[in-house]
Every structure is written in structure tokens, then in C-alpha cells.
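Alright, structures below, take your time with them.
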Structure I
Amino acid sequence: MGPQNPRIRMGRRHVIALTIIDTDILIDAGRGIQEAVDLLTKIQSDDALAISVVTQLELMIGCRNKSELRNLDKFIKKFQIIQLNEATSEKAVELLRLYRLSHNLLIADGLIAATALTLNLPFISKNQSDYRFISGLNLLPYP
């Protein structure tokens, strides 16, 4: 599978950049926490919103019934879902090799960070401490 396009083309001249959003912010937005809702609105005014497929899976695991799953499916339609590929998988293995023992990097967090790194996209998380040690990651500050 070839590299993924980290930008959405809108017409001939307009290109919108993507920002990858972490699971924790989407959980807060789904719960109506204003800070998270405002952040998504602010980012969306400049960039398109994207999530890793890992985030989609994490959110699905949190659903307690089919109604919540249907609501989740509607909610995530706002986001471009970035699938895993070979380059992302290899980067995640490298990140876990580097940071699992020293910083307790988890598999899901490694895959999500690898997605942002591989595509050279900005990434925002409420849990900054889960990612700030990853070299080269464009981690945006959370308010």
C-alpha cells in the first residue's frame, strides 16, 4: 500500500491540512465538555480533523450498547480516519522499542503517534505526558 495523502484537496487551489486528534479529546467532546468542543471547533476552522483508526477502535470499545455505537458512527463522520499501513506499523515498532520501557508507551498510543509521525501531521492530545518525549512528534499544546 502506498503512502497516504495527508491533505484534502478542495477544488483546484485550496488545500486543507489535517490535524490528528487523540482519543481523550474526542471522549471529552462526546461528553459535552466545553473545552474539548471549543478546541475541535477552533482546529476545524483552520484544518480538517483526522483520527487514527486506532482511535476509532478505542471509541468503539467504550460503547455500552448498539445505540451508543450508532451515535459514535455519526460522530466520527466529521473526521478523516487514517488507516494503518506498513510504514506506520514499522514506526510504531520503533517507538515501542525506544519508549516502552523508559516511558511506559502503550501500544495504542504508539500506533497513534506513529500515524502522525509517518504522515508528518500535527497531533493534539489532552494527555501530553503520554507523548511529549517522542522525538519529532509535532505535539500541539492542549489548552
Structure II
Amino acid sequence: MEKNLEYYKKLPYTIVIKRDKNNEGNICYIARVLEIPHILGDGKTAQEAFKCLNEHMVIAIKAYLRDGITVPEPQTEYSGNLNIRVDPELHAYLAQEAAAQDMSLNKYTSLILERRHTYLASSSPSGKKRVRPRHSHSVH
């Protein structure tokens, strides 16, 4: 399949819309696409912000294609491997906690992240466990 504008418009980009305040202190909404962080949309409503973001995404994707720049795509598969760097003191603390729990550092860290995810999912407004990011939409 040719990777043209229509191809990219059908991809499930992750859209995040946040409530904010503008320079005058009025409520506004900011929309962004996680896979292409420099593209933003704003509006007085979430819908306006989403529409503005879609317009900006189309403009950006056209420019990427015109200039031969690779258009970032949503990641759809995950390996389960996560490599992170942490402060040496935190590393020591986690290693000690893991040993006290008779677990490997990898298993202990995974358990902490899983518990945090479960907590956040259970405290979401819908009460549903979220595996995917909050808003995932195709570009219109």
C-alpha cells in the first residue's frame, strides 16, 4: 500500500485532549497527537481542539510527504521489554526492596508498575481498566 495522505489519515494515532486556561484565564482545550508531539490543536471546546488538531495533522503530513520526511506512525505492537535509567539511589532502594521480597529486581519493578496501572485504571471515571491510551482516533 502506498503511504500517502489517505494511508496516514486511517492510522489510529493517539490523541490526548486536555483542559487548560488561555492567557486571559478562560477555559480552553489543547489537543495533541502523542506520536507527533509538535502538532497541536486548540479550541474553546474539546471538539474544536480535536478539529483543529486534525487540520494541523493533515498540513504536517502533507509537508512531511512533500519534503521526503518519514511520517511517524502509531506503535501497535509491544515486546514487553522496557529499559529505563534511574537514579543510582533509587536503583539501590529497589534492589534492596526486591531482595527483601525474595524477587528479582525485574519482577519487583514490574509488580510496582502493574500495581500503579491497576490503581490508575480503577480510579478512572469509567471504572474500566485502560490498556490503551485514553483517546485513540484516526485523523479526519
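Each value in this text was obtained by applying a stated rule to the coordinates, not by laboratory testing. On a predicted model such as this, the values are computed, not experimentally measured, just so you know. Cβ atoms are built from the backbone, for glycine too; each structure is taken alone.
When volume of the Cα convex hull per residue in Å³ is compared over structures I, II, which one is greatest?
Of structures I, II, the maximum of volume of the Cα convex hull per residue in Å³ occurs in II.
Can you tell which of I, II yields -13500 when helix-only ellipticity at 222 nm (-39500 (n - 2.57) for each DSSP H run of 4 or more, over all residues; to 500) is derived from it?
Structure of origin is II.
The value 5, 17, 14, 15, 14, 10, 16, 7, 1 for P(r) over Cα pairs in 5 Å bins from 0, in percent, for residues 48-87 alone was derived from one model only; which of I, II is it?
II
Compute mean count of other Cβ atoms within 10 Å over residues 24-31 for each of I, II and report the one that scores greatest.
The maximum falls on structure I.
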